[in-house]
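FYI, it's all coordinate maths here, none of it is from the lab. These figures come from a predicted structure and were not determined experimentally. Cβ atoms are built from the backbone, for glycine too; each structure is taken alone.
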Structure 1
Amino acid sequence: MSASSSSSDSKVNARARNASVLLWLLVWEAAALLIDQPLILPGPVEAVSCLGELMCDVGVWSKLLVSGARIMGGLLAAYVVALALAGMSHRYVIARELVRPPLLVFKATPVVCVVVLLLIWLGAANVSVAAVFLMALPAIYFSALEGFDHASASMAELMEVHGVSGMRRVLAYSWPGLLPYLCATSEAIVGMSWKAGVAAELIGMPAGTIGERIYQAKLLLETGDLFAWTFLVIAFASFCERVMLWLLRLSGSASLRLACRLRAHEATGETGEPARGAMATDGLILPHGAATGRPVSLSLASGERLCVMAPSGAGKTTLLRVLAGLDSADAGRAELASRVSAEFQDARLFEDASALANVLLFASPRHSEKDLEQMLALVLPDVDARTPVRELSGGQRRRVELVRALAAPGDAVLLDEPFAGLDAASRDAACAFVVSELRGRSLVVATHDEDDAARLGARVLVLPF
């Protein structure tokens with residue numbers, strides 16, 4: 001869709017929304033005129049007049065702030081507890097089974113029943129905080145648990161191979177994966193929290209709150225004020241929802257940037273152990289591919305280069321996954337390198353992050369940000385390193401992943417079809433880049449092109465099939 005057509009659609013939608021609002025205001029005014037009883041249904045003009053009077057009252061704003069703090073406090077507490085419970089439930093089956101029954105009870109229990117019980121147990125001052133917490137907790141928990149359960153397995157493998165763990169893994173992988181689920185839930189749960197909080201205050205009537213003021217308006221038959229307070233609550237709930245969604249969406253890119261900054265403090269990349277890039281297999285039976293059932297044997301000395309060749313589907317990818325420690329062979333012996341970095345056959349990139357960030361997150365601490373920009377410039381001379389990868393072509397994305405594999409720490413580099421989709425000039429440049437950046441590491445490349453072996457100075461192993 002072009003930018004002009006998108007802008008035109010946006011204008012049409014805005015006009016439709018404005019027309020819809022105007023229509024319902026007219027319906028409201030017509031109903032008020034028909035009933036002609038302001039105590040039952042005040043008109044829009046009277047309601048707006050009452051709203052203006054309320055907004056000029058300093059005491060009204062203090063009540064909004066007090067109630068808002070309690071409601072949002074209960075909601076934020078629900079987020080923290082729900083995320084912690086969802087994380088434990090995802091990891092431990094027993095935690096999932098223990099947590100599920102009470103949360104289902106909280107989810108099904110009417111808010112009024114919860115509020116009455118909370119009034120007995122906690123008193124009026126704390127009722128809105130607790131009511132919002134118990135109302136929001138199940139929705140956030142089940143949404144977060146679904147996010148954990150449906151996290152990308154391929155990106156998890158990327159993290160595992162390159163040793164990204166702890167807080168860096170949470171910031172770069174877990175939290176961005178949860179955000180779509182949390183944003184979807186937040187669009188509903190923030191408004192529901194205000195409903196539950198105000199309802200709890202209306203029943204408990206703690207001093208200095210919205211609920212107390214609404215109850216007074218009801219006793220005094222100030223229907224216009226009831227409408228005005230309703231408008232204020234809706235406006236505050238909508239504002240809080242927008243702020244919450246903005247913060248959640250902003251946190252996605254912010255968490256990835258923080259994960260990149262923490263890489264220098266990660267011990268995984270620089271263990272101080274002697275390099276051990278040698279790899280060997282003896283009678284290896286692969287679990288998948290046309291080579292299944294036929295033993296695969298190879299021997300690769302530390303610093304040596306090997307091109308694995310066979311038709312598509314023969315098992316090249318499976319062999320590299322076994323060498324990376326991601327899959328287990330059906331039989332035979334495999335001696336693996338102490339640490340590896342890898343480029344997978346399928347694309348595994350953080351789509352909203354820049355090419356530089358995708359490399360920086362996994363890079364060895366010995367590479368500065370400037371070093372990585374220069375590495376990207378060697379294989380992507382016409383691309384700004386800070387361009388989001390979603391804007392890159394398939395071949396450009398493959399080269400970003402190639403740079404990432406060569407920049408990551410490890411004693412051996414595993415590349416699965418790294419030059420697929422590249423033209424001859426780009427292929428030559430990519431091969432030259434691999435040779436220059438290996439720096440004594442072992443190399444195993446799965447490829448269909450016999451010329452790649454010559455470009456890389458590698459031996460050839462043809463898989464039996």
Structure 2
Amino acid sequence: MQQKISFSTYALIGTMLFGMYFGAGNLIFPIQLGQLAGTNFWTALIGFLVTAIGLPFLGILAIGLSGSSGLRDLASRVHPIFGVGFATVLYLTIGPFFAIPRTATVPFVVGFEPYIDSGQTALWLGVFSFAFFAIVYFFSLHPAKVMDYIGKYLTPAFLVFLFLLIGISVMKPMGSFGGPSGEYANLAFITGFKEGYNTMDALASLAFGIVVINAIKRQGITSRKEIARATLKSGIFAMSLMMLIYGLITYMGASSVSAIGTFENGGQIFSAVAEHYFGPFGAILLAIIIVLACLKTSIGLITACSEFFHDLLPKVSYQRFVLLLCIVSFTVANFGLNNIIQFAVPALMFLYPLAIILILLTLLSPLFKNKQSVYTASISMTFIVSVFDGYNALVANLPNINFSLFNNITSLYMNYLPLYDVGLGWIIPAFLGAVVGYISPKALLPMKRYQKEL
């Protein structure tokens with residue numbers, strides 16, 4: 001007989017999920033969006049919420065409702081080779097190559113670097129990141145305790161300090177909204193939509209799915225239907241909390257310009273806001289908020305990545321993967337935040353369209369009876385656009401990289417592919433691919449049922 005999950009358990013799992021999602025990037029991107037969007041606050045925020053809240057929620061649902069045992073199993077609906085390849089690239093992106101190192105560099109840059117002599121920055125980044133990943137390593141060794149570590153302790157502590165800052169900004173607003181800047185003047189929704197990519201949460205939702213499912217199983221729930229229901233309720237709790245905080249942080253940014261001026265990044269904005277309200281103690285408050293935000297996210301990411309790679313290579317223990325990922329993440333972190341972001345953006349522009357289409361196809365699969373040809377054709381058409389989105393982002397960051405063939409294809413897309421100029425050129429090809437896959441002769445054969453029952 002299945003054990004019933006109480007609301008408090010749903011809330012605990014949801015708090016754990018929120019804690020794994022909500023890192024420093026989730027703080028610094030919406031506050032900067034608020035400053036830049038100004039009077040176009042609501043339009044930009046809605047676009048941001050689509051990718052920063054809507055897509056992660058759909059990703060968690062896709063894992064829970066599909067009965068998949070994880071991202072590899074889910075992506076294998078396209079093809080088993082794609083399942084391994086896509087899952088590996090995604091876990092490396094949100095893992096040791098980009099997202100995990102960022103969890104160490106952001107708190108250092110925002111909370112500590114301003115008070116360190118510029119000549120000693122590299123030394124102290126090394127010291128800070130070593131201590132940071134030593135703590136992450138310790139807490140990640142036992143995945144069964146992750147729900148307690150993140151859900152019961154780290155996330156509530158983080159929320160207390162964060163709401164201390166947010167609460168006073170709502171009760172004592174800094175000023176009125178200014179005018180929109182840059183692309184937020186005419187393309188507020190689309191700009192906010194693409195800004196949500198930077199949180200990496202839609203990608204993380206596919207990776208965190210296995211952590212959530214395992215946490216639910218530890219509550220005695222093994223039925224596929226009950227796991228899906230528990231995933232839905234926990235996801236609603238987590239995303240509702242994230243939506244509330246995103247809205248308040250964006251409001252804080254939009255109302256701050258007249259009081260503190262504008263800054264290059266969200267970390268500097270947060271620092272100025274904290275100093276505006278709390279003076280010298282604001283730096284301490286901000287350091288606590290940022291470190292707690294990044295610590296819990298890093299533990300969640302290390303846990304998810306280690307479980308994936310252990311499942312892929314079972315001869316290597318989970319604990320060894322935890323150690324290896326911490327070492328690689330520590331090494332990458334010491335290249336600095338700017339270098340990490342510079343190379344992360346092209347990877348995100350390439351992966352996000354594929355992840356979005358995979359999530360949507362999974363949720364809509366009852367409409368086309370789970371036919372593999374629909375998955376294969378739609379993902380293939382998305383790939384031939386997203387690979388050039390990634391290339392364009394790479395060229396923008398590293399102008400010395402230049403391939404004439406890629407440039408010619410990009411020009412062709414720009415001239416003839418609808419929505420390509422706003423970064424959404426993959427939408428129509430993905431839809432056409434799904435239609436072709438559905439009506440092709442091979443689509444008449446049902447997809448082989450290779451996913452395992454949870």
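Distance in nm of label points 7 Å out along Cα→Cβ at positions 67 and 283 was computed and gave 7.7; which structure, 1, 2, did it come from?
Clearly, the read-out refers to 1.
Taking 146 as the value of volume of the Cα convex hull per residue in Å³ derived from one of the structures shown (1, 2), identify that structure. It would help to have the intermediate numbers written out before the result.
On the way: 1: 205; 2: 146.
For volume of the Cα convex hull per residue in Å³, the value 146 is produced by structure 2.
When distance in nm of label points 7 Å out along Cα→Cβ at positions 227 and 339 is compared over structures 1, 2, which one is greatest?
Largest calculated value belongs to 1.
If Kirkwood radius over Cα pairs in Å, for residues 259-378 alone is computed to be 16.6, which of 1, 2 is the source? Spell out each step's value before the answer.
Details: 1: 16.6; 2: 18.5.
Going through each structure in turn, the value belongs to 1.
The value -20500 for helix-only ellipticity at 222 nm (-39500 (n - 2.57) for each DSSP H run of 4 or more, over all residues; to 500) was derived from one model only; which of 1, 2 is it?
Checking each candidate, the match is 1.
With relative contact order in percent (Cα under 8 Å, 6 or more apart) as the yardstick, tell me which of 1, 2 scores highest.
Going through 1, 2 one by one, relative contact order in percent (Cα under 8 Å, 6 or more apart) peaks for structure 2.
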